[in-house]
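Asker: Once you scroll down, you'll see the structures, which are given as structure tokens.
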Structure P
Amino acid sequence: MAAGIAAAGLLLDSNILIDLLRGEAQALASIEAHAGATSISVISWMEILVGCHDDELDAVEPWLSSFRRLELTQAIVCSW
């Protein structure tokens, strides 16, 4: 496992982010248990923004920025 991944804490995929945006209780509880130790990949960030309606972007983009964002690097790709 690459050192950057280990430091990322809990890496949230876009399906979890969608559940959070929908207010799903199980997703919210999981995130609360890892407060401050969550990250998203640049791919998940892009997927969520692409799926947003124009009128949602002003709220969703700052919310996504609250997560540590991991860039896609060869070390990350090769670690999986």
Structure Q
Amino acid sequence: MDPKLIDDLSKRFYKNLPENLKHLGDDLKHNFSSVLESGMSKFNIVTREEFEIQKLVLAKCRKQINELKMRLDAKEEE
């Protein structure tokens, strides 16, 4: 998971805390970050960029499989 995203989310949580809890400051931000990292790691989440790359790899593999299948079919007809 992107550390910048985790940091951004923890800052958002901190910003939305009631004023009487904000004095806990850095401890809360650190704890928010730890909890988010731990929770997100259980979801096997990938970034959009990683997803798009894997999508391209899959498309390329499918194309190669189809080409090989067509070549095999042609050989079988000989």
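Values quoted throughout were computed directly from the atomic coordinates according to the rules given, and no laboratory measurement underlies them. Being a predicted model, the structure only gives us computed values, none of them experimental. Cβ atoms are built from the backbone, for glycine too; each structure is taken alone.
Asker: Out of P, Q, which structure matches 35 when relative contact order in percent (Cα under 8 Å, 6 or more apart) is calculated?
Answerer: On the way: P: 40; Q: 35.
Structure Q accounts for this read-out.
Asker: Here is a follow-up. With helix-only ellipticity at 222 nm (-39500 (n - 2.57) for each DSSP H run of 4 or more, over all residues; to 500) derived from the coordinates and found to be -15000, which of P, Q does the value describe?
Answerer: P
Asker: Something else now. Can you rank P, Q by FRET efficiency 1/(1 + (r/R0)^6) of positions 37 and 69 (r between Cβ atoms, R0 = 41 Å, to 0.05) and just name the one with the largest value?
Answerer: Top value of FRET efficiency 1/(1 + (r/R0)^6) of positions 37 and 69 (r between Cβ atoms, R0 = 41 Å, to 0.05) goes to structure P.
Asker: For mean projected area of the Cα convex hull in nm², find whichever of P, Q sits highest and give me its label. Numbers along the way, then the final one.
Answerer: Details: P: 5.4; Q: 6.8.
Going through P, Q one by one, mean projected area of the Cα convex hull in nm² is largest in Q.
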